[in-house]
1. Quick check on the output: 7 is relative contact order in percent (Cα under 8 Å, 6 or more apart), derived from one of 1, 2. Which one produced it?
2. Comparing Rg/Rh (Cα atoms, Kirkwood Rh) across 1, 2, which structure shows the greatest value?
3. Taking FRET efficiency 1/(1 + (r/R0)^6) of positions 196 and 452 (r between Cβ atoms, R0 = 41 Å, to 0.05) for each of 1, 2, which is largest?
4. Which structure, out of 1, 2, was percent of Cα pairs over 20 Å apart, for residues 156-219 alone calculated from, if the result is 55?
5. Which structure, out of 1, 2, was mean count of other Cβ atoms within 10 Å over residues 140-147 derived from, given a value of 10.8?
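Computed from the coordinates by the stated procedures, all read-outs in this text should not be read as laboratory data. Just so we're clear, the structure is a prediction, and the values are computed from it rather than from any experiment. Cβ atoms are built from the backbone, for glycine too; each structure is taken alone.
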Structure 1
Amino acid sequence: MHKITPSAILLGLALFQAIDAQVVINVDADGENRPISPYLYGQNGSIASNAADAKSEAELQLLREAGIRFFRQNNGNNATKYNWRKKLTSHPDWYNNIYGCDWDYSAQLMQDEFPDVPGLYSFQLIGKAAKSSEYNFNDWEYNQSQWGEWCSLNVCGGGSLDANGKLIQAGDIDLYLEDWPADSTVAIYKHWRDDLKLDMKQFKYWNMDNEMEMWPWTHDDVIAKFNDTEFEAAMQRYFATAKAIRAIDPTVKLTGPVAGSEWTWFYPADVQPTYKGKKYCWLEYFIMRCAEEEKSSGIKMLDVLDIHFYPGDKSVTDVLQTHRVLWDEDFIYPLANGVKTVNGTWDETQKKEYIFVRCQKWIDQYFGIDRGITFAISEYDNTETFNPTVTALCYASFLGEGARHGMEYFTPWTWNSGMWETVHLFSRYAKNTNIAATSSNEGMVSAYSSVNTSKDSMTIILVNRSESANQKVSINVDNFKISDGDYETLRLSNLPSDRETFVSHAENALEAGSAKSTGNLIEMTLPALSITAVVLNNGTSSVDELTVQESISVSPNPSNGHFIITEANGVIDKIEIFNMTGQLVKEITANKTAEIRIDASELSAGIYTAKIHSRQNAVAKQIIIR
């Protein structure tokens, strides 16, 4: 019998309070100011890895129109044995067969087509890489390449299966794999920089392999079973690779351990590691070992704590709460499983995940306070199929929570209808600084709020997770003056299931509306299962601001500090550049020209806001200096 706790009762009351009860939202423009990383708006595998799979110009333009600002291009599990010299990799879920994969092609294409969008690739840590496709298993001859559980068996390299998909003889890995030490894996960086002449500022992020804690399940041809010796060997390869790339470029951002699931965040394949006589869950062990090596060597081992998340919630009610797994210390997760092993033994009382809070505590404990490691999710997917509106709300909640908590990047593994609309809404209309916003019923309605650096423009994105009824909300805005009047709203709701609605920035499913402000108070009604953005200016119509913003362009962006700013509908009088703390760091007089070239190369790398004064208005644009 499960005990019903008081906290569970309160949670239930909060989630299912009477629908006509008004939700009170409090927004404070001076509270919890935190930069929002543009890399939250990312995708996996957006750029083809060979010419045969190249996307059309229309598909590439769709990425631009939607506002995708980060590409993860390392192919997931297929990154572990990638051989950049031979442009080959091994497919662990298809007999380990070797196939062509050209990261040179995708990196060059990315730089040509999306010079302002960073790419995330991977360093291999397993010690082996693809060598030759000569010994591939002939899957077509075997069963016309039918998919089944037998596809994960290790038969590349001369192995064989019986007619029922049972292993007769395993393949010889020496026939299709070769040794791949740290100097081989990091040499791709020098190859891109020195041979291909790529601008490596676009390729600062590198996954430290992929789901290494699951290798006995995914790459058991190389590591059949984990034990303490194998754990230590894997960490030593990690350390050697980190040191090797730091010797080439100490500014590279290393992201790991890219752990694969809620279970393996805590319990790796087969067994938890024991270190110095104590059993640890996987993420604590990984963080502790990286901290020890960093303190010992003086070389930075980790920049971004990156995990994967594949929630298996089957109901709409449950899946719309899965964002709370990351930071909410009060959320009882119905599918809590691996977390029950967080302390090295099975503890049935562990039902609250708050995985990034746990990781931050371990980082503080082992690395020390203010170490500066950020968080990211490089694979995410709802494993069940939901309609586009539910998918959009779920994705919006992750984007909003990521902005609230300073997440570095977010790249969903799959891309379903509803996500184009959501990323476009956030990337185009959210500002660059998150501000405090609280809800009297956070489980039902969240308000993800942001301002530009000069605090003259604000966007409040409201996510209503109620499945059946409208929700009344009252929004109180502090420390941001709003003139009384009507302001534009943009809404997503009732997305159709039979077609993709997003075409471009100009043609999409956003429904324009308005909300009235009186004395810095906005009251409105949100439809069930909806996302609503309220766009505010200090005393001016949000429609006017958006029109002016569209007439002003900044290119290239990001850049090395040299920008061209163009005002299509008038002339520019002055430009002010502010850093992320709001400090004015550069001022340029434009002498009433429609185009001005800016040299800000003396500024350090980072995110800035350019406030562009024209005859029509003053508009803020985010700029990035690499």
Structure 2
Amino acid sequence: MLRLVGLWLALLFPAWSAPAVAASDAYLQELMTQADAGNLAGSRQWRALLHYRDNMIFPGVTGQADDPRFYLAADGKTDPRAELDATLAAFFAPPIVETDTAQHPQCRFIARYHWLNEVLRFDTARLPPQPCQRFSAWRAALNASALTLVFPSAYINNPSSMFGHTLLRVDAADQDERTRLLGYAINYAVEPGDDNGALFILKSLVGAYPGTFSLSPYYVKVKEYSDMENRDIWEYRLNFTQQEIDRLLMHAWELGPTRFDYYFFDENCAYHLLSLFEVARPSLELTSRFRGWVIPVDTVRSLAEQAGILAEAVYRPAGNTRLRERLARLDAAERQAVDRLLEEVTPDAALQEVPAERQAPVLEAAYALLRYEDGAGRRGHAEAARLSRHLLLARSRLAGGEDHPVTPAVPAPRPDQGHPTRRLALSAGHDAGRDFQSLAFRPAYNDLLDPSGGYSEGAQINFMDVTVRHEQGRGRLTLEKLTLVDIYSLAPRDGFFKPVSWKINTGIARTRLKDDERVAVYRTNGGAGLALGSWERAVVYGFVEATLDVGGELEDNYALGIGPSAGVFLHPAPAWKLNLSARWQAYHLGDRHHEREISLEQSVSLNRRHALRFTLSGGRERNLEFTTANLAWHWYF
């Protein structure tokens, strides 16, 4: 191999003399021997730098980078030792003039170079260090002295962000709380183009999108998440040493535009960000905890659980959260005044019933709501600009020119302190005359009756929820259901906000055909509706929904129905949730029949990891009356 390296260098750089090539060959051989003796190729640091992961079935490892430029050896993706030898050989390349597209290997793979130099202590006379001017300028501009893990909360209306997101903020030494937005963020993400919804999820399940790391101003990301998508942001400041910060930044530099195939459930933003922390501190074992699926909030939790790594958690409420808090502090007369102001009633007339000392907060609330409506496209820009001017002029004429800032209370618990996302359920019950026992497993993520705290109220997202059942008198387990995806957005409306609630779920379910016979069908159900109330007290809702069942046991192999549903969510006590619901479906196509059901579900949280749930339901399906009772213990882990 050394002869091949020497020949390659001599052909590529003719100025190198034969003695120089021979000397480099000799020193390269010496370094490779040292590296082999120290088993550097098998070290945690080398595995982290090259993103090697143990194969799940066969012996060995595989690098997760999918860009051929990242691995220097032909078989470097699967052979750590070959990649280490090729990396050492590349460091002997002659000096070059650095440009935007060309770097010396010592600079292109600067994290590898610095770590190997620390361990092998390169002889600078035989392996001269190369100046890395572009990296040095980049590092000086960042002036990094701290790292902050940023978690924008889940955004149910964007499939790529429905579980939340994680990114890393680089905090400069000369920044304080007032200037944090001027920092930079390291982000791993995918650009799906015009793909959205189900198409995005389907393509990302097979790694059809390239994911890359990028560096962008942090205020741009805050505007995107907090203002445009109305997502609260949590900032977790981390205790990393300066040496660890420098190591992470060097690795971020050498990753550059390296492509990683993006997978929705496992190799996503949360997973790859953890890999950066393992480079910074190789003793951290983070990515190995997640096989098969990775949820951003779980990765935040895994990092926060590391002893001494979390310095502080800071809550940054979204613009919509601040606006709702501002409006909630107004009484009925003041809220009516806001309505009149936005209907372009003159400020003097609109504020007649408002005490003088409360007029400023009312004008500020009206202005904030107007900006929200403008940004959401509910009001034309020209109209919003004209009305904004009137409101600002009215506000400027009042005594006390300072604004009345509104700071929403910090939610408790934090996202990392909420219930874990995996759930195992053991239950026993009685269904249409038969006792049964069931076992259910849900990999992710949260439903409306799960323990409160740390999740967005009104957002339910369940993936791959599977239940098997054993019934009295039958000596076998049957698949009761396999829900591929179940998304439920229940957003209460009020005088200022008019969201539409919606739901969609699909997977295998069971339907009653005749006495003592329940057959499996593939069911897709969805609909849209409205909700009123608040999660602190009660939320009343109604939907129009449709259901499509497909199965060989059905007449014409399918049944398509439509009908209403309604219910009320109650939260009588902090640990007690209740949902009373009713639905009716008329199937007029395919297998014709009617269904009606009324159900009462109650959940009592024992703590963040355990809950009891009781369900009682009854109804009629294909002229069959039924009653079902079920008591379940839920374990979140």
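1. Going through each structure in turn, the value belongs to 2.
2. Details: 1: 0.97; 2: 1.05.
Largest value of Rg/Rh (Cα atoms, Kirkwood Rh): 2.
3. 2
4. Numbers: 1: 55; 2: 42.
The read-out comes from structure 1.
5. Computing mean count of other Cβ atoms within 10 Å over residues 140-147 on every structure in 1, 2 gives 10.8 only for 1.
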